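Any read-out appearing in this document is the output of simple, stated calculations on the displayed coordinates, not a laboratory observation. These numbers come from a predicted model, not from an experiment. Cβ atoms are built from the backbone, for glycine too; each structure is taken alone.
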Structure P
Amino acid sequence: MGRDNDRWVEDLKAGDESAIADLRDALRRNLRKALSPHPRADESFLEDAVQDSILRIIQRVNQFQGRSRFLTWATSIAIHVAMGELRRKRWQDVSLDDVISDATGSPNFAIDRQATPDAELERKSLRALMERVIEEELTEKQRTALRAELKGMPQAEIARHLGSNRNAMYKLTHDARKKLKAGLEAAGYTATDVATMVTR
């Protein structure tokens, strides 16, 4: 290979087939190593992820600013592409009804084995309040979307299940989170209070 950053950019802008082939080989190698723990990341998956990544890298090659090695930058894009596809595959066969009917729509709360009875009571109160605000203050569609999002379902998958698009879903969940925040603040909770009790 032996290309420096400038040469990679020049060759890819020119559509040099040798550079594209070298990039494909490097990305396949790097993705195979990065995604080795993922059982869904088989050779077929890697090939598709590499192809999608090359298209995206070529489209964005003018954005490369040279703050790292070109292949490091390109690999980070490829990993982002591959992880997004793995998340989508993980959720594609999951029913939205199953996600939102699984216990409650509130997030997981951190388990603190050292918590005092007062702290545990506060945690339970916050969880109950969140569930009440979600149930009483949000529209049915907002409840569905927010509960699915709180369970970890990607917005693109929620949008697909609801027959919507990502922009509309972003607006829907943004408005739902605003209502939830307002309900919590009205009861005297701050974002910091919630963040300390909710598992990230």
Structure Q
Amino acid sequence: MAKKILILSASPKKDGNTAMLVNWFCKGARAKDVEIEIVLAAFLKYKSNGCTSCRVCQKIKEYECVIDDEAKPVLKKMAEADVIVMATPLYFFGPSAQLKLIFDRMFSLFKWDNEAKTMQTVLKGKTLVLIASAFEDVGLEVLEKPFALTAEYSGMKFKSLLIPNAGVSGTIKNDAAIREKTISLGREIG
């Protein structure tokens, strides 16, 4: 059975550095028997700006967000994937706002019993991959931290590829070393 890889590409630029990194990652991953789906998170239609803290997801049996918009099926696909890749540019020491909207709504993929002090999640055992680039050499370690902590908390494996000094949007396409590094990560994960 093919490994399912869900990629959330979170740049608002369809041909920028993030898009190029996603393409290279896919090239490497496709060397194996994988099923890849790419979601352009910046172009989804949202009804809310992230999690609204309604907590209805904690009262239902299903691991799903009850807000009925284009993020809802993406969260469902996260539950079904073997690997979740989040690709984003660095914006003010964090991921793009479009990725943060979905990242916050991952709350619905967890069930907490506060009295018993327990947590269950459909993410356990999956692999979370962060691919991020920054214009200069500052801030990527800050961006990486919430993803690494989420993976650890959830019982997920975690890998990251952080690209400092990527330059302005689109310039990364000429960097053979970064291309090879990204393709190699795709092969490793695939």
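When helix-only ellipticity at 222 nm (-39500 (n - 2.57) for each DSSP H run of 4 or more, over all residues; to 500) is computed for each of P, Q, the one that comes out at -23000 is P.
Out of P, Q, choose the structure whose coordinates give percent of Cα pairs over 31 Å apart equal to 42 when calculated. Derived from the structure labelled P. When distance in nm of label points 7 Å out along Cα→Cβ at positions 52 and 84 is computed for each of P, Q, the one that comes out at 2.1 is Q. Using mean count of other Cβ atoms within 10 Å over residues 12-19 as the calculated read-out, with 13.1 as its value, let me know the right label among P, Q. Derived from P, not from the others. Identify the structure, out of P, Q, from whose coordinates distance in nm of label points 7 Å out along Cα→Cβ at positions 36 and 172 was calculated to give 1.4. For distance in nm of label points 7 Å out along Cα→Cβ at positions 36 and 172, the value 1.4 is produced by structure Q. When relative contact order in percent (Cα under 8 Å, 6 or more apart) is calculated for each of structures P, Q, structure Q gives the greatest result. Thinking of P, Q, which structure, once FRET efficiency 1/(1 + (r/R0)^6) of positions 28 and 148 (r between Cβ atoms, R0 = 41 Å, to 0.05) is computed, gives back 1.00? Of the options listed, only Q reproduces it. When percent of Cα pairs over 12 Å apart, for residues 124-163 alone is calculated for each of P, Q, the greatest value falls to P.
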